[in-house]
Each structure stands twice: as structure tokens, then as C-alpha cells.
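Colleague: So, here come the structures, one by one.
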Structure I
Amino acid sequence: MTPDQTKHRTAVERTLQWADEAAARGDHGDALAWLDTVEAIGDALPAQYRVKRGEWLASLQSSQAQAA
């Protein structure tokens, strides 16, 4: 792996960590935005994050419905 590939992989891993941290705080909108960031740079989400996306989206929609 080249140094640029290593930097890229590290950045993606950190972004996914930020998504997890946001979700742990209950900020599912922010968590979803971090997943969008990974996809925006051209990477596919790992399978576990595709599952998490669905869970986080459901939680966000539920909290929005309760607030309405």
C-alpha cells in the first residue's frame, strides 16, 4: 500500500469512528452525515455500516416523529 493509500484508509476509518461516536451520543443525523462523507469521497460503506445506517435512520425518524 502506498503512503497515500494508507492516509486515505486512515481517514476513512477515522470518519467511521466519528460516525459511531455521534450515534453513541444520540446524534444520528450527524452519524449519517459522516457516512455520507465516506461515500462522497468514493468509498463504499462496509456491510456493518450499511446496517448501522438503517438503524440510525430509523432512530432519527423516530425522534423526529416524537418531536412533531
Structure II
Amino acid sequence: MTQGKYYSIHDLANLTGQPRSTVADVLQFLANYGFVDRIGEKEPVFTKSPVKFSPGESINLLKCIAEQ
């Protein structure tokens, strides 16, 4: 996913070969924690968040989320 480029759930499902429901769940998670930005409600599109996390920060954040 590229910052500044917008993707629909359908686009990402086609790119990854994953079911749309799985892609939707993952995107919802990523949007909730600031990894991607969601635009729209009915047919949302997503883009990479301008907030930059280092790989270590990302792992620590995901560990904290998993522990809750």
C-alpha cells in the first residue's frame, strides 16, 4: 500500500487473492490503530497513514493491543 494512493476493499482483495471479508477485517483493524486512513463509510477507500512507525514500534504496538 502506497501513501497517497487509495484502495478499495475490492482492489486489495483482488491484489492479494484474499476474501473481501478478510481484507475488510484487516483494514478495519489497521484503521482503528492508525496504520491506514479510511475515507468514506458506505464504499470506503483506504490509504497508508502519514504517521510513520518503525518496525520495532509497530511490533510493540501490536503486542500491547494483543495483550488487551
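Colleague: Tell me which of I, II gives 2.6 when you compute distance in nm of label points 7 Å out along Cα→Cβ at positions 23 and 55.
Modeller: Comparing all candidates, it corresponds to II.
Colleague: I have -28000 for helix-only ellipticity at 222 nm (-39500 (n - 2.57) for each DSSP H run of 4 or more, over all residues; to 500), calculated from one of the structures I, II. Which structure is it?
Modeller: Computed on structure I.
Colleague: Using relative contact order in percent (Cα under 8 Å, 6 or more apart) for the comparison, can you identify which of I, II gives the largest number?
Modeller: With respect to relative contact order in percent (Cα under 8 Å, 6 or more apart), the highest-scoring structure among I, II is II.
Colleague: Further question on the same structure: Work out which structure the value 3.1 belongs to, where distance in nm of label points 7 Å out along Cα→Cβ at positions 7 and 31 was derived from one of I, II.
Modeller: Answer for the origin of the read-out: I.
FYI, it's all coordinate maths here, none of it is from the lab. Fair warning: this is a prediction, and the values are worked out from it, not measured in the lab. Cβ atoms are built from the backbone, for glycine too; each structure is taken alone.
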